[in-house]
Structure formats: structure tokens, C-alpha cells
Structure P
Amino acid sequence: MNFSICLPSPLILRLDDVSVQKKTVIFRVSSIQYQAVCPGCQQLSDKVHSRYLRTLADLPLSGLAVRLLCQVKKFFCRNRECSRRIFVERLQDVAQVSARQTSRLSRIICSLAFYVGGRTGAKVTERLAIKVSRQTLIRRILKAPRSPISVPRVIGIDDFAFRRGQVYGTLLIDLERRKAIDMIPSREAEDVARWLKQYPQVEVVSRDRSPIYAAAVSLALPTADQIADRFHIVKNIYEVLEKILHRERKTIAQVSEEVRRTANRISRANQSPIENKRFKQPKKSKSAADIATEEIKHSAARIRRIEKYETVKRLRIEGISISEISRRLRMHRETVRHFLRCNEYPEIKPAFKKISPLIKYQDYIRQRWNEGCGNAKQIYQELLKLGYVGSYDTLMRFLRVWRSDLPKEDRLRIRLKTFRTPTAREIKWWLLESKPKLDEEKSRFLELLQAREPEIGEAVKLITEFRRILKKGNENDYENWREKVRQTTGNQELKNFAFRLGKDDRAIRGAITTDWSNGQTEGQVNRLKLIKRQMYGRASFEVLKARVLFAEVD
């Protein structure tokens, strides 16, 4: 096999020998450069002083560690004015000066450190037959060069939590280049403003509706255009609708009760009275003649079984195998074994006959079904009050037989569970979904709710219109919308929201008239959270910052 292709740079290294020692592949190589450049005076020299061995770790080969024993030259410097009399040749593209690893191995280790971290990276490198500690990986992260911050024109600002509710930082994104450019270990307005003052060329700042960042941008860049994030605006106005629904929770409970009363009803046109044959009736008492006949049958069967028992015992004493006895008597092998284990004939245990607990409630269930109640949960609750001790599944099995006789539309409409009172958040999404997939009960609930509380329907229309303005509207539409909100009767929560929008009017208008948003910033914050959680909160801010910015540099 030609191992030369495994070398870092076959153009300047010659393979002399290959050996394997203790799970390590050792390549003995020599430098083939006949001259070198003096690092002091930058002049070429071809006068060799001596040679020495340099040991370098390289990429693993087939799960084995690799070591390069490289013979390199020392040269005399021919420049008499140079302070260096002797220098060592540089192995370009193979290893850095004084390095113990090849450049390609160093790049792999550095990438693992940034993408995986110290502790996990050490475990991965051990599996790859690369010996490196987690402290070394952390040092690689901290010593890695960072590219200078290019002057941004459009930036996004958002915060992230070191510890939620206690310590926060700020992430800054170049929205045009779509990459993180810096991190600040604080979200105070003074600290953010100090950073922004370093870049007066910034023209547009996209942010959430935080007053802290608004104050920082106004202080540092008074001429820059501020843009409020559309996602947070829509989120805030959705929360307004949720507050309105919370206020009407008493009405919601009343409407839910009305839906429960009217739902799960069987249409009269498709309903037919249930007959007694659908329930298992208790058996009538038997006459003396019937009892005598059954006793005669049981006695004859018992005599035949005793004869088989005695035959099994006799054949086994004769040395016949259990399988052969089973074939001769046409019995199962387990039955044969059971007979052989017993010292006397095993009597058959009488069968246990269980009577359904629904038997004495069948008239009431039939009455409720014929009245149009097809809800198993509701009937079950009523039976519990009457003293029923059976399970809900038992009742469902009986009603399932009756439901199979109904037309398809009634079977699909009847639910086994009662309509649950929805939460304000659930109702909010029912009302605001563009193409809601609601069943008959939910649609009926929304109709009754908006009929009783017209303010809810009016709020939904205004919120839908505001969402359209953010997507395809203009400043005139925004002004008309605010005027409509002011003229509405009630919906004080929506009026308060419109008033708060006026305090950040400049950023809101920027969100309506421009295409910039904080979506890229939110994505970068999610990536930052992933990296932070990989380190389990152990690493410092400098390590976190280096890892967040590294992928952008690389």
C-alpha cells in the first residue's frame, strides 16, 4: 500500500518507514526541502548545519493514533548582519512553529471544541483516537483568532438569559449579512448605548418592544430608523384578546353549559325506540324436569372423564410417553400432565357466571337514549347518582351497540365525551385561525359566545384587520385602525393597547412600511441557547461568546 497519500504534504515530506507500536501508527518521514528562508532576515540559505527529529501528532488512521517522526534540517544563515546564525526550516502547510500537532489535526480539534464544547469534545476525540483534554479544548476556544467586526448598516438587537429572571445579556446581529457580530454581558440601556456609539454608520435598528432598547437606540443613534418586531406586535395584540376572554369567563362557562345541553342529541327522524333484546336478561328459574335432565348429562360426562383419567394413569404405568397417550386418547398434552399430577380424579370447578351491573339500570338507560341523549359520559354521571358501581367502559360497550344502528351522520355527531369548557387561550386560537378546522360543537360555541358578547366579535375583526395592516398595509390604514379602536364602545383592553402603540409610534410605523424584521435575530438567539445548554452553565461568558461568533467566522 502506498502510505504517501496519508502524509499531510507529500510535496515536502518523503516517507521512509511505517511501523505500528501499541495501537499507534508511526510514519518516519524526511523533509526534501534543500533550502529554507531565514525567519530573521528573510534570505534563502542552502547550507545545512544538522538534522533532528520532530514528533508531530496527525489525523488517526483506521481507528489508530498516528505519529510523524519527521527529520528536519537546521541551516546556517548566510547573512552576516542577521542576528540568527542558525535556524530551523519551516514545514509550510504541515505544522506551525513549535507545534506538536499537524495543522490539519489542529483544525479538526479546534472545530470540535467550538461545535461540541470541552467536556463532550474530549469524549469524542477519545473515540477518534486523538488524545486531548477538555482544558486544552477550552484553551483552543479562547485563543482562536476572531475576525474584526465589519461596520454594520442594519442591525438587530435582542436579549437572552444567563439565568432566567435574574441575569441577561444582549446579542447583536448584522441583518444584511445574517450573522452575529457581538455580545454584551448586560441589557442595560447605558451598556447597549455605549456599544452603539462605536458604530454611528448604523442606519436601521430592529428590536422588540422593550423600552430599554428603545431608550438605548434613541440615546446613541437618534437619527437611525427603529423597527419594532412584527412577531412581538402580533403576539401582544393576541394577548389582548386573551385578556378580553378572561374577563368574560363567566359567560364562557354559561355558553359551554348550553352547548352541553344541546349537543350529542339524536335527531328524532333517525331515532327508533330501543327494545329489551339489546340487554342480556337474567335467566328465568328452571323447572325440576330441566334440572334433572342437566344432572343426568353432567353425570354421564363425569363418568367418561373418570374413565379417561384411569386410562391415562394405566398407560403411564405401562411406560407409554405423554405424547403417545395424548395421540391415543385425543387429549391435549397439558390435560394428560394435569391428570398425572393428581393423586385422585380432579373435579371440574363450576363456571363463574357474572351478571352485568347494568341489568337493574337498563330501563333508565333505555329511557334516556329514547329521549335523545347519546352521550355516554353524561349517562354515566347520572347512573353514579343512582348507585351504579360498574365502570364507564361497561356502559360504553352497551351504548356502542345502539350507536351502530344509527345513521352515519348521527354516529359522527355523537361524542362519548361531554363538551369541556375551553380555556381563554383555546378560544383565542379558534377565533383567530385563518382556516380553523372546528367541529360542530366548537362552531356552535363560538356562535353563541359572539351573540352574547358582541365586543368579542368586534375585537376579533379589529385584530384581524391590524394583522393585515402589518403584512400589506400602509401608514394611512394604521391611522384609520387606531381611530376605529378609539371609537369602539367597550374593549378597554384594546384601547389601552392602541395607546401603548402610540408611545412607540415611530418603530410601529417602521414595521409597517419596511421589510426588515427581527426574525433573523430570534433565530440566532435560539442558536445561542442551544450552545449555552450544551455547556450546562459551566463555561464563562468569554467561552460562550467565542462559540457563538465562531460559526459565523468559520
Structure Q
Amino acid sequence: MKKILIIEDEESIREDILEILGNCNEFEAIGAEDGLMGVRLAKIHKPDLIICDVTMPELDGYGVLGALRNEPSTSLIPFIFLTARADKSDIRRGMNLGADDYLLKPIGQLELLLAISVRLAKQAAIETHFRVHLNNAMQATQDRLNYSLYHDSLTDLPNRLSLREHLARLLPQAQAEGKLIAVLLIDLDRFKRINDIKGQVFGDNLLQTVAQRLLGCVTQNDVVARTDADEFAIILNAVDPRGEANNVAQSILEEMTRSFVIDRQEVYLTASISVSLYPQDGRDIDSLFKQVNTAMSYAKQQGGNCYQFYTKDIETDTDEQLALEASLHRALEKNEFQVYYQPQIDLLTGVIIGAEALLRWYHPEYGLLSPDKFIPLAEENGAIIAIGEWVLSTVCSQAKEWQEIVSQSKDVNRQNYLKVAVNLSGRQFQQINLTTKIIHLLEETDLDPSCLELEVTEGVIIRDIEASIAKMRELKALGIQISIDDFGTGYSSLSYLKQFPFDTLKIDQCFIRNMPSEPKNKAIAIAIIQMAHSLGLKVIAEGVETRAELELLCQNQCDEIQGYVFSRPIPAEEFRRLLVSDRRLQV
């Protein structure tokens, strides 16, 4: 039943209207004897229609309409003026305030009911239109929310939630039909570095381009999703998912070899890809993602730019890595590390003139571990800083003891100092206060700086060439020697050799191994020796294992060697005995 509020100060007129509406049995009629009461009753009852006299004491009809239109709860109620005036200016004033209609006194029953019927019908039509429009708007908003809930806003690809729900629908179907499903994870190598250097806008454009290339590597039946900042996933719904996963992974790697041109700037990306298969690697979503992440970790450990299927073997390797990482944090305080030393020999005299410090870890469960097993982990989690400082401190103290042995020798063929080389990791070398720390260690151990040699690799120093050169010059100014390690395995650019203040170049053992029977290795090693000498650098060959390799190096004027041909890496006490016994290499 519709509520109608009658605001009229003349009681007879008000009562007549209330009686007419009451006899219709279609309306709930409410009367107000003045404007102020009418406003109060409108706010309380929220009527469907208001019929209001214009001329009233205290608050006239215009005042009532203005008050109601300024109140949100009553601003849209249809409003009809009742007046004895027919002046156009009065009517215009009311319409400007928001009146919907005018009725002139005296008013007949038929005219009154017709005006009420028309106004209520119009209001109903407006409300219906509004509800339809509102429902449409709400549905459109809901659709947009649903889309954004299940899609990545940058690439417009399905997101992680969408991927999981798609798998939730697909797995029961695959189980019923006995089908395999392949899940591929694609992680962009070095993307963070590019994003940091080029900025977020550049990085976003690059990700959008990557997404388009990934879509080009699959069919319309497959799903490509963005699951993390620089990570994508693919679900292959193919007849032969394993074979198709191989093909798609190869296709993606090939696509990544093509340069990306963003804002007229050319960049290159590589990707690490992992694959898990339903049902053999997991029968539920979480298991499949666990295994594909395990395979991804393994692919990353291989250096990236490759793809790896999940196998139980790599899970064992990954579990072992996690166990190592956990115990790595406690290894230093438990004194599980030990420094071994491999003698370095002068090829003119056969005398021990130095050693390379090599870290070993006596793990309580896995036994003696070489650096390649744990240094990458320490580098990744930051433990390398504390470990590296301990190695430097240990080596400086040990070198000071050995220096006293060497200084007591009366042999004219022996130099009056013994240098010990220490490898610096990337994180160590990039420390702002590295020079200050080394100065402190040298002062603390009273070691002559010329007895300390620091080894760096090409990959470490080219990250910031200007900063690397400045840091090396600081260290050399102290009297410390600098060597470039593993030369020939990285960029091996002559420009680097000319720019950086090296003292020594170390030829990697991969060129020394089988040198007499491998003409290419022999040619490369000889070329490196000649090039280094032309630049005023000393050359040391590492990994020398046979007399034949030794003789070739001697014939081509290599300065120093280290390797099993003389001695394996040995503990400090064994190295001390070598010095005391003055054992030499026969050259």
C-alpha cells in the first residue's frame, strides 16, 4: 500500500483529501497541519508521494520542498504542489525547486486521483529503469571484479588463482580419461637486474612482450598464466604431454634467444623452465606445483637457460641443498671449516713461492665438502661475508707464521717472502668497506701486504667496471697483489686485461688438462701465456697433473704452476712441513 503525505494548513481541505484517499483502500494517507510537521513526518514515514499546500504559516510549501530536497532520505520523493494561485512565476519557482506537478484549488476527486495515479506510475517507471540500470551496472562491476580476480592486470593472462581453478577442473577429467597433463614453470633469468637498471615501465613492457611470445609457443587448448613477477606457467592439454612439453620448452628457449626491443632499446633474456607431469609426479595441485618448483630450483642451479623435468633424483639433491643451507648458518660457530693450501711453484727454481687458500667444510653428516658444494649457497644467502672474513683472518695469521720460516732460509734461489692467494666472492668484493677490513686484518696479524694475493674472477669485476678498478687500485696501493682467476672461461676480453691493475693471470685447468694430446688446449694455453707476458703479467697455470703438462708449460715460459703434479691441497700443518723440509719440484 502506497503512503501519501498531505501537508495542508486548512483543516477542511486536508480532511477532504484524507477521506478521498481513505475510501480508495489503496493508500495509507497521513495528514500534517503545517510545513514544519510535514517535514518531520516525511523524514519519519518516507512516503511514496507528498501533496503540499504552497501558502502556509511559519514554513510555506517552497520551504518544505527545499528542506526535503536537501535531505538524502527524502530528496527523491515525488512532490505535488496544491495551490489557489495560478501565476506562472509561482509555478516556475516550484518547478525550479524540484516539484513534479501542480494542482489548483478547489480540486475534484477525479482530478486528484488521476494526478496521484500518473505521478506514482511515473515514479514506478523511473524506479524500474533505475533498478535495471543499477543491476546492469552491478553486473558489469561484478564481471570486472571477477575478471581482475582471475587475470593479471599487466599481461591480461590468467593469474595463479585462475590456473589453480583450471587445474582443479582438469585433473578429475584427466583421471577419468586416463590422460597425462604437463605443468611448465618459466622463470626469467636476470629479469630483476634488467628491471632495476631500466626501470619498472621498461620491465612491464618487457613482460608484456614475453607473454605474447609464450602464447605463440602453445595452442589454443593450452593455458598460459602469469604466476609471479617474473614467472609464468603453462598447462599443456595434449595427446602426448611429455613430448609436447619438450617441444614447447625448446620453442620457448629459442624464442628467448631473439632480442627484445623495448623503446628502441635492445635487451636479451634467457629462461629457466621446469616440468612436472600428472599423475606420475603428483595427483593433486599442490604436489604438482611442489615438484615443478623443485625442478625449477635444479634448473637454476645448472645456471639457467635450460629446462628440467622433475625426477626423484633431483628432489634428493634439492633436499640435500636445503639441509646444507640450514647447517651452513651454524658451521662457522661450530668450527667446521678448515683452510687447505695448495702449493704454488716457481718453474725456474722449483721452489714453493706461495699457496692458494682453499676452503673445506667438515660436515658432521656429509663429511669433507669442497667449495663447489656450499659456496654458491653461502653466496646466495649472504653467509659468504662472515665466512670470507674468517678465511682472510685465518690465512693472514697462517701466512705470518710461514713468513718467519721463509725468512730464515739462506737459499739464494728462494724469494724472501711467501704469498698466499685468497679467492674473493662477488659479495665480498662488492663490500664498500672491503679495503678497510683488509687493512684491519693486516694490522692485526702484522702481515706484510705483499704476502697477500687476492683472486677475483671476470664475472665479479665486470658487474661495475669503474668501481672494480677503483677498488683494485686501493688494494694495490697497500701492496697487495691482484690476480684474475679462471682466465679463459668467462669473457676473456683483452680490454679488461688492459684496464684492470692485475699482477697475475691464472690459466684455468680446463686448458691445462690433456694439453699434450689436445692441440687446441695447447694452442690456447700458449697464446694466453704470450699475451699475458706482453702485458707485463705473471702467469700461473692451475690444475697441472702430469709431467707432460709441466714440461710444455716450462718450454713456453709459464712462470708458476699449482696442481697434483707437485701436491694436492693440504692442511696448514702439512704445508708447514713442506716448507721446513724445503721440498722442491724437479723442473
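Values in this text are rule-based calculations from the coordinates and carry no lab data. Since this is a predicted model, take the numbers as computed values, not measurements. Cβ atoms are built from the backbone, for glycine too; each structure is taken alone.
Comparing mean count of other Cβ atoms within 10 Å over residues 36-43 across P, Q, which structure shows the greatest value?
If we compare mean count of other Cβ atoms within 10 Å over residues 36-43 over P, Q, the biggest value is for Q.
For the read-out mean count of other Cβ atoms within 10 Å over residues 60-67, a value of 20.0 was computed from one structure; give its label from P, Q.
Q
Here Cα extents along the principal axes in Å has been calculated and equals 137, 62, 49, so which of P, Q was it run on?
Working: P: 136, 99, 37; Q: 137, 62, 49.
Label of the originating structure: Q.
So if we calculate Kirkwood radius over Cα pairs in Å, for residues 388-427 alone for every structure here (P, Q), which label has the highest result? Don't skip to the answer; put the middle values down first.
Details: P: 12.4; Q: 11.5.
When Kirkwood radius over Cα pairs in Å, for residues 388-427 alone is calculated for P, Q, structure P comes out on top.
From which structure (P, Q) was relative contact order in percent (Cα under 8 Å, 6 or more apart) calculated, if the value obtained is 8?
Values: P: 15; Q: 8.
So the calculation was done on Q.
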